[in-house]
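For reference, the structures are reproduced in the following blocks.
Values quoted throughout were computed directly from the atomic coordinates according to the rules given, and no laboratory measurement underlies them. Just so it is clear, the model here is predicted, and its values are computed rather than measured. Cβ atoms are built from the backbone, for glycine too; each structure is taken alone.
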Structure 1
């Protein structure tokens, strides 16, 4: 969905729209009622606390031991990271501690309106208050929130309801796309005619170095790409395509259309990434290049085959060095002459890319 046009929205004082509700433990003989972190047959009542996520629910209590309300907003009063979070509570819910509940004074809001209001309130107060400056109700009541208005300048509850219903429908559609993508049967390949190739007969290791004799890590590389530091440098990185730093292009040897193999790292050892762009090597990784000229799509295929070969064979205590890796074998599709079928690999990865692109287009529509 597109961005909301807020030009005609109007500020409203929170305390004029909402009232604080009475909450807490109502049992006898104890300061606070029994509560469990997991819902069971005895503890069925959701209870809010200083919880970030899970709709603010941290505990479950016994029915009748806590005052409960439904179709209200729960405000996290103080918490390490949750102060100022606001959650819409559709079902009967109580308060354990570190939070309170509010509801609209004049309107019986739908759950969708409350979800809209929860977003607006969170946007207003979440980064303004902290654990040491709790967002208690007397403070929040003096805050202003901006809301869409109707023809007579009152909050447009119908707009809020409709907007959140559309958001929910869009989210459900996206989730169904995820389920479709997750459940789609992977493309099957007949590997009976594939052939085993020793890695050293397909690839050579690129000899890479830094030209700067007085290289200083603090001064000569950057964690962010800039006009000065524009050359990707690989290291023992488990994500971000293996790129951990950037260096000056004139300071480093660089190669393109290579595979990046991580030789060392607690979890990254044996990771294989495609580096189609010019790339250098910092530490704990190396670049290998096919003897044959292949496309970026074929490189993606090779990266998958290479990682499947080496990832489980090597680890932090058994480094994934080139002297070891080059002696390993990978299985690849072959052409009529028994050579690696680069076109087959390219076509396979193009199809995967096209399917992924169509899925992403659906999410972004």
Structure 2
């Protein structure tokens, strides 16, 4: 796949990664360069991290055959991720016991994924997905422990009832951002005995109750991650459209309960849309995945295409009002399954015809519901 552009992309990765560490340090220290407005903030989010066996093998190769190193895999987007005030990923899989890792259909990923995510600059990840119970409560425990060790916050799954009831609150510049996460289901696995709170399932009433609780806990911005939609369908399905309308219509004290919705699961990029004044990303696609086969059993390159979403928020003119999105961007990505690297297509040097075609296809899908009219632009 894209063999002609691989060397160029890898060269770009090395160049961009070289300056990423200092960008990350500046962001964490609150120094200039993260937000155009020092009082506002930028939020970057990305789609499913889904390590198939081939991805795990690549991480082992990148570690020199001893352990697993996911940092080179993500280095191509590190400047964008590290350059944000707040960066959120979607960790679709759970982590397996040491040395007992697997890909499809029951994923058990190396815990080193967490270190790779942290090194890339992600501050938190949604963890509620249809794969959340691939190894029961033990898998959730290992996953959240590893994320904690890497200092990556998480939302969507829990080890205790108290953790399930707590709000994941992150700092982004001067703002407090609450991150909530939910999934449509867990592939038919039963919830662990006595732990009905282990995985957040999509329920409109619960989502809104949680969002209002987060606001009462001091959240300036409430972000909701939803693992939803129909696999391999470019267009959001009726369930997504209906839930998006209902969630974005809800408000308390003349202020929307939810400020941003981030979607995952469909394996393909889906549209961005402003619904009731709130941005909804129906699906960001798979940021990391092996060769993907659609429902017809045919390898489908769309399964390795995705977007980074970037939203710039500005503070309200008066306390207690809404933080508004002043700039909305999408950045097209591609996971090169041959090289085992995420490519920021917008910044790839000397784009060949194939990369330009991928970029144009992603752009067409992302803008298919009129987001350009509401100001969405392609970023770098």
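Some points to look at:
- Structure responsible for 17, with relative contact order in percent (Cα under 8 Å, 6 or more apart) calculated and labels 1, 2 on offer: 2
- Which of 1, 2 yields 79, 53, 52 [Cα extents along the principal axes in Å, calculated]: 1
- Structures 1, 2 were compared on FRET efficiency 1/(1 + (r/R0)^6) of positions 44 and 260 (r between Cβ atoms, R0 = 30 Å, to 0.05), and the highest value belongs to 2.
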